[in-house]
Structure I
Amino acid sequence: MRPSPHRDELLGFLSTRRDDSDAERALPVDPRRAEHPATLVLVDAAADLPRSLAAHAALRVLPLSLRLHGRRLRDARVARARLDGARLRQARVELPDAAELAWRLHPNLALNADVLIALDDLLGDASAALQQMLAEHDAEIRELRASRGLPGRLALHRIDCGGAFAVPALHARVLVHELERGRRSADVVALAAKLPHATRQWLLPRTPGQLGDTLQACAQPRLQAWREACSGLTLLNGHPLLYGDADGLRCIARVRGWTRAVDALCAQLRDALHERAKLQISYDGSIAELAAHPAVDALRAHAARLGVTLNVTHMSVAARVRAGAGTLAVALLDQDG
């Protein structure tokens, strides 16, 4: 379970982003949209998405920026810079504003969708800028849509997914799958609102001090238990095993030693799994080394026996900055509606 040297190459970075040089393009209008509104799912760039899901036609990723030593870096420039883990720990994630989203997403996003389902991250609210951008351009959007024979109204549904890191990625996967199946837009919106109540999450920070700094910068009262669990810790205190569900967030254990902490997390997950559940694991490090950990290998085998859908991905760059080096994040969906 040593950190992988390849982490310095920003593993998983491109898996969460589209090519920043490509603006949203207006697509041909499908005649069936009168009966079946076009629906898009939006997450921000902190979601731990695999490359295949990030490129799905029904998904959009809202951009985030990093600020490092006073300079604001957009994603493409960060990729070229090949920031190592030490430099990433000095950066901070910044949310977009309405003007930033306008050049990239407006107006063509408004032509390509009738319904936007934006999954708000627990640690940030990128979709607030999206909502403001759409409101500022409402008259123009209506005129553009009318020129294409589309209904004037563009519906934005902002959903508090109740979590961060692996949680938005898991919810996005479920919603995109339902859209692929041809499920009605209204039903997918209703499902998005239900998913947080059926989701449990675990977070195991290897460097809890950095996660603590992130949590201190968030004003949400519901993060208080995680803030306290990550503040003022030394290696002698152990790694905090953080947990969250529909009843709130809390720290359920402190474990000395990283290997033992991973064992404890896997034991929690093994007890929580049941048939046909959906499990997302995100890791800042080598996936191969993680899979070779005996407890993780046993968990994978147990999940396979139960028919659990298990996805393992690298953390996004923004998630790495927020959570700290070597963090493990897990989301478990008990039902998908």
Structure II
Amino acid sequence: MKGRHLGLLALLLLLVLAEYLLEARQQTRRQREEVLRPLIAAPGTAPQQLQVQSGAQTWTYVRRGAHWRYPGYFDAFAQAEGIEYVLEGLLRAPATVYAAGSADLTRLGLDPERALRFRVEGEGRALLAEVWIGQGIPGPGAQECYARPANADTVFHLHANPRLALGRSAPPLLDNRVLPAALGRRPVERVEFSQPGYPLRALRRLQMAPAPPPAPGRPPQLPAQQWRAAWGGQDLICGAANALAYAEFLGQLRWAALLDPRTPFAVQGQLQLRDEADSLDVLEVGPRDEGGRLLLRHQGTGLVGALDPAQSALLFPTRQALLDTLPGASPYRRPAPGGF
């Protein structure tokens, strides 16, 4: 009888111990899943190449000096902010474990047909990260998503969504501005024109008086400025809104398409743009293609592109555009075509 009691007591102790171990294991698993952590180990070197794959399409971006470029389309500039958003999400954004082991990858958007695959490489093509990105959490367009490091069976809840940076264009992440954002240009304050038969030689912004000292209850005042045009031997005062609209138009000018830099290019005119920091951009004007688009070459970047006819018609402003009162819907205030 006593032996039976001892046996039951031992069995009870084993059951209590087993329950304790199971609870401890579950608690450890919960703690592991709930702890924020980087998706991958922090790389020791800076990224030099980013590859994005969607289905059968692959796009590769490379870093050259301080700028990201896309060699697959005549070395176009990439959107630096978009690239950094992707890298921040892959390399530095925190994540929590969603599932370890088997998971319904199709439901999570992590199957090969739907997942976005990112590969980040450093110097010498050293692999820094390779991650599959699934659907957003809780749905498309969300700021978080499901993610899985390549060749791993753990699915993470990533507190970022690199997919959002890509937009809907293909290739994604291209900057189609003639003055790409990566150059960091300030607002244009002087333009010099050179084209046979065109009377405008220069358009410049002058500061006439410094900003007045701040006064209580009044917003800060800007310095007094004036735009002047060297037109046909005359020094003319421009409408401030007119000249400013044209200067902003130049800053937002976009390629409709890029061309092979080796394309024969007969220079027929030139614009020299200086910004507030005295940075110089030289735009060489070429002929028109069969579709009526004006060819343009940025001397500094080496890019050759075509401008939409509506944009190229505004490149050399008329006297009326600088001096007369602008219509309510000024052509220089309209959004530039999207381009590539």
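Read-outs throughout are calculated quantities, based only on the coordinates presented, and are distinct from any laboratory measurement. In this text, all values refer to a predicted model and were calculated from it rather than measured experimentally. Cβ atoms are built from the backbone, for glycine too; each structure is taken alone.
Computed quantities for the displayed model
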quantity: For 19.8, 65 (Rg and Dmax of the Cα atoms in Å, calculated) the corresponding structure among I, II; calculated: I
quantity: FRET efficiency 1/(1 + (r/R0)^6) of positions 111 and 319 (r between Cβ atoms, R0 = 35 Å, to 0.05) - highest-scoring structure of I, II; calculated: I
quantity: Given 13 for relative contact order in percent (Cα under 8 Å, 6 or more apart), calculated: source structure among I, II; calculated: II
quantity: Per mean count of other Cβ atoms within 10 Å over residues 55-62, the highest-valued of structures I, II; calculated: I
quantity: Which of I, II leads on distance in nm of label points 7 Å out along Cα→Cβ at positions 71 and 175, largest value; calculated: I
quantity: Structure responsible for -10500, with helix-only ellipticity at 222 nm (-39500 (n - 2.57) for each DSSP H run of 4 or more, over all residues; to 500) calculated and labels I, II on offer; calculated: I
quantity: Structure responsible for 3.1, with distance in nm of label points 7 Å out along Cα→Cβ at positions 103 and 207 calculated and labels I, II on offer; calculated: I
